[in-house]
Structure P
């Protein structure tokens, strides 16, 4: 039987072409782009493959990884991998890879698109226009917030929570708006202090001073519901929250209350706590810009992610160290040596 690569959902064609060129049999489970993969189909596909190529939408747990002693690796097409039980993968001798670095600029651009859209009320204005409600221009029509100096001449304050590659890229773009930039990242204090673009701020100070708060931390137990009711109450009533990180970083129920009761001026979200569902009441709020997880969705970036995932998958298939392995210690385990020897 030929070696088999199982792709859970359709990825951009350049990635699929690379997988097919490997000589392996390639199966894509998804037939409808708007439908996910059932647990039953996922288990069946993993049981029959040598390499699994999943997305963040699929939970890869012990049960799934245990159905196949011939599974040589998992090549996720995403930067994050919190859907995969990494300790179990390592215990079982399964290398796991991701696609880091490629989406930095695309996500930073989109962060700014969301920031500008919510501050200047662009989605509201669009809906007003296409509904045929625009009859007469007036000076009070869709008043929004300045991002640059504006007529006040006062610099706006941007607070960046999580200062890795994406956070720093967001900061570079903020320089064009003459903003004061604060940053907070408990794991990168030295990097922030060494960066002339930004000033370190404690989390509470950042919330209290910022006109715009953008979120870019990883999802960890410490960052789960980092933005909760207490944090939202610390923000200015004129401030905006932008999340292009992970949905559970924000307590969505608390955010609904904050937006409904004008604790803050608005929010733009590309990710959600229980995606694709939204917290009750969120969709009805005019001061929320809600986007279906497309921050990295440019043709160039998604194609590059797909080819990176494919390159990792082929390395797994060939029993070579994957370029972007997230658990490199697995290669030194007896479990891995037994797995590749089968």
Structure Q
């Protein structure tokens, strides 16, 4: 095994643009909305783009090397790699939407639900997201607003800038505003319930379908009034690197790595690590060699790698499936953070 790079899978949704070129993407003409960087979802399967296994799909590799790549995941199966990582260019605003939790999605869609997080890579001045509903918006108020075409009056807007991150649990109403480029880390799911789409039409003159009935069943009306932007918690700061935990839940943990020289890492042969390089360049060095990292690239470090080192001057998003007690609470509390401070600053741990 060695660290894998992948061929991006591009999506040309109507709200896309050309901004992913800034992140090293070689785009065809026209709009590009998303680059699926790491995926085992049938709507866009990753193909390995380096080394001995170049040309193999990640799914086929997991068929043969599930434990070596994915590690000790609960009930790990070859086609159920738990995460999907994207880069998203919202040249225009996305539809207002919501995602179901696992229970609802498995019953109604035959796949996982969708908890996700966003890390803002670039944003025009005064860029905004829709995050939740205004205080006092009940299901009845919401349904009446839909009927009266006044839904935008119910939505909560927050301004964002590069470096901000947002935790988006299943059941949270949300949308990306125009002029934002972000990295999205999510469960391996492609189920979205569209609530409102600004009466837009596609290239054929058709409006895109809405999914109001299902959306109303999954919106968490008690948990849609928060506008909290978490700060994260640093757990290592030195002349070599600064490491910060951003979001953690049972599905994924996302950390920001600012590497100035090097940082030592270890999968312990039990846990895969995925990295999105958002600035700079460097290398992942392991026993048998190294793999380069550059802005816009995503690399999967298989669980079987064990000890490795990240070298260079880079800013990375690291993602893995955590043991919350060991990887999050115990690690941060050993540095003097209280449990309450952890829940207040790391997204995904406090009930929304």
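Since every read-out is calculated from the coordinates, none of them should be taken as a lab result. These figures come from a predicted structure and were not determined experimentally. Cβ atoms are built from the backbone, for glycine too; each structure is taken alone.
General observations
- Answer label among P, Q for the case where helix-only ellipticity at 222 nm (-39500 (n - 2.57) for each DSSP H run of 4 or more, over all residues; to 500), calculated from the coordinates, equals -3500: Q
- Comparison of P, Q by percent of Cα pairs over 36 Å apart - largest value held by: P
- Relative contact order in percent (Cα under 8 Å, 6 or more apart) derived as 21 - corresponding label from P, Q: P
- Among candidates P, Q, the computation of distance in nm of label points 7 Å out along Cα→Cβ at positions 91 and 195 that gave 2.7 used structure Q.
- Distance in nm of label points 7 Å out along Cα→Cβ at positions 203 and 219 - structure with the largest value, from P, Q: Q
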